[in-house]
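Take a look at the structures below.
What follows is calculated from the coordinates using simple rules that are stated; it is not laboratory data. These numbers were taken from a predicted model, which means no experiment stands behind them. Cβ atoms are built from the backbone, for glycine too; each structure is taken alone.
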Structure I
Amino acid sequence: MKFDKNLTAIHAYLCADGYVIKNPKNQKHKYYRIGFRNTNLVLLEDFQKKFKRVFRVKPRLVEGQRCEIGSKEIYEKLTKEFGSFYSWEWKMPELDEKLSRIWLRTYFDCEGWVFCKTHQNRHIGVDCVNENGLNQVIKALNDIGIKTIKKFYKQRNIYRILIYGKNNLQKFKEEINFLHPEKNKKLKEVLSDFIVYSWVFPKEEGECKLFVYRLLKEKIRIKKPYFVRIISKERDNLEKLKYYLKKFYNIKCKVYKRVNGIGTTYYEIDINKKEEIEKLINYNIINKILVKKNGI
């Protein structure tokens with residue numbers, strides 16, 4: 001069987017949320033089933049359409065559940081050509097650049113997620129029990145120029161890859177993207193969340209003080225006892241805020257340069273003295289009840 005865009009997508013669907021199975025040897029009733037489980041109708045219809053183009057038969061679609069067909073001939077074709085599609089055993093095939101992107105898109109449509117905690121944690125992730133298969137996915141992403149982080153969760157016996165950083169996520173959108181409508185929309189939200197605006201501090205003192213107050217209420221994060229931080233990708237934002245913290249609230253602080261796990265630079269104000277944090281409480285910038293919950 002020769003890979004084209006249709007067979008490539010079918011292969012990825014079967015590796016991710018699909019099955020190519022037959023009856024156990026000790027069972028009298030014989031069956032051969034090829035199917036794809038998913039709740040998203042767009043993906044189910046895409047699988048059905050592409051399957052018909054490759055095998056000239058239309059699998060039965062049950063909306064919100066699966067798309068399935070029984071066929072010994074197709075079962076034997078698929079297993080002879082590609083081996084097992086079980087969760088621990090599937091393999092990503094060797095494909096050219098164009099088809100590799102189609103395979104990755106289909107796989108992430110099924111298994112991936114998109115997460116956005118505004119200005120803090122924005123990533124694409126995927127979990128898998130099949131380390132060898134996931135390593136092939138990582139290599140294919142790296143070949144495109146998308147960096148990943150791989151983790152292992154011992155309690156669940158599962159591997160995870162994560163894609164962080166605006167450049168990596170933008171490249172994912174341009175080179176792979178999602179057919180899944182909700183994930184496609186979420187990725188757009190994630191990328192728009194990276195837009196950084198310089199903080200424009202008003203010249204009039206009263207307006208500036210109100211602006212700083214609202215900015216602090218929005219940006220402050222309580223991380224642990226006696227530790228409050230404010231983050232920005234622009235150092236100038238924090239240098240100005242540092243000045244106004246001293247002017248309006250008599251709070252002293254420093255601006256630090258930080259680098260996260262994937263090499264992205266950002267800047268941070270740390271406020272970690274009890275007397276300075278009490279000033280934030282007294283000015284109603286930090287909620288006292290919330291502070292107590294964090295042990296301050």
Structure II
Amino acid sequence: MSRIKYAAGCALLFLGRALCAQSVDVSTYSFTHDYKVGEKASYKFEDVEYTYSASLNDGFYTIGDFKYAEELHADVAWTVIEENGVKKKRFEISGAEYRKITNDKGALTQPPLTPAAKLVPGLPEKITYTCKLDETDFLPAILKVYQPYMKDPLGMFLYYKLMDVHTFGPTVARLSPRELETFEIRPSTDLALSGGTFHNHSPVSLFQRVDTIDGARQAYFKIMTMGNYYQMPDSRLDTNYQYTFHVSLDAPCAGLLLDGDLQEHVFAHKAKEIISRQLSIRRVE
């Protein structure tokens with residue numbers, strides 16, 4: 001997928017791509033993708049998690065000093081396969097690299113990114129698993145492949161962070177045609193994770209606009225989820241997050257994710273920490 005073509009009439013250059021907003025006839029598009037066996041897509045996934053000290057002031061947590069950050073990069077690819085007459089996505093996670101940036105009295109220690117396979121005993125360079133086309137069954141799939149490495153702290157970190165590879169896919173799969181500049185509220189859901197239950201609280205989505213990127217129409221969504229929590233046997237994390245993404249409207253990529261960004265703020269009560277995350281995923285082919 002080209003990232004350098006210039007679309008005439010677009011006034012804004014965004015991440016090296018020609019982009020402009022436009023009006024659209026909502027009767028002419030669909031978010032449904034017609035998957036073909038053998039079809040492939042590849043993405044770059046990048047995540048940074050910043051940890052700060054925290055203290056309670058008048059009943060609210062306030063941010064103290066920056067303690068450390070953890071950075072993770074990975075390549076994500078899926079291929080459409082057929083199993084017993086049913087189309088599915090086979091995911092491949094590869095090229096995972098990690099580093100921890102620490103704060104020593106205001107001076108940052110910044111080691112280079114290191115392949116995660118060199119840091120977690122037994123971790124393969126490529127991890128593969130299979131999901132439904134809408135990716136709604138990713139939780140048991142990803143738990144199965146990461147379970148052997150979760151006794152290692154970094155292996156556990158990879159399990160939790162690489163779940164967000166699937167933040168966008170199930171959301172895109174649920175999209176239906178709607179008017180521009182309209183909101184939608186979806187019901188809350190409880191997700192069973194390895195260490196407890198994550199309560200995803202009533203996401204509110206906005207179909208804000210349609211952009212033209214490299215000559216193709218891309219629907220732009222913003223989603224806000226406030227009041228989430230992760231309840232574990234001995235602790236609790238309260239978290240609020242929001243994310244944005246582009247999903248293609250024009251063939252042959254109609255209904256596929258082009259790119260997405262997410263920001264999350266976590267209140268870790270037991271550890272007395274505030275964690276802030278930034279992640280992005282972008283299609284590269």
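Hey, Rg and Dmax of the Cα atoms in Å derived from one of I, II reads 25.7, 85; which structure? Comparing all candidates, it corresponds to I. Calculating distance in nm of label points 7 Å out along Cα→Cβ at positions 217 and 249 for structures I, II picks out I as the one with the greatest value. Can you spot which of I, II the value 1.0 was calculated from, given it is distance in nm of label points 7 Å out along Cα→Cβ at positions 65 and 105? Source structure for this number: II.
12 is what came out when relative contact order in percent (Cα under 8 Å, 6 or more apart) was calculated for one structure; which of I, II is it? Corresponding structure: I. Supply the structure label, taken from I, II, corresponding to helix-only ellipticity at 222 nm (-39500 (n - 2.57) for each DSSP H run of 4 or more, over all residues; to 500) with the calculated value -2500. Of the options listed, only II reproduces it.
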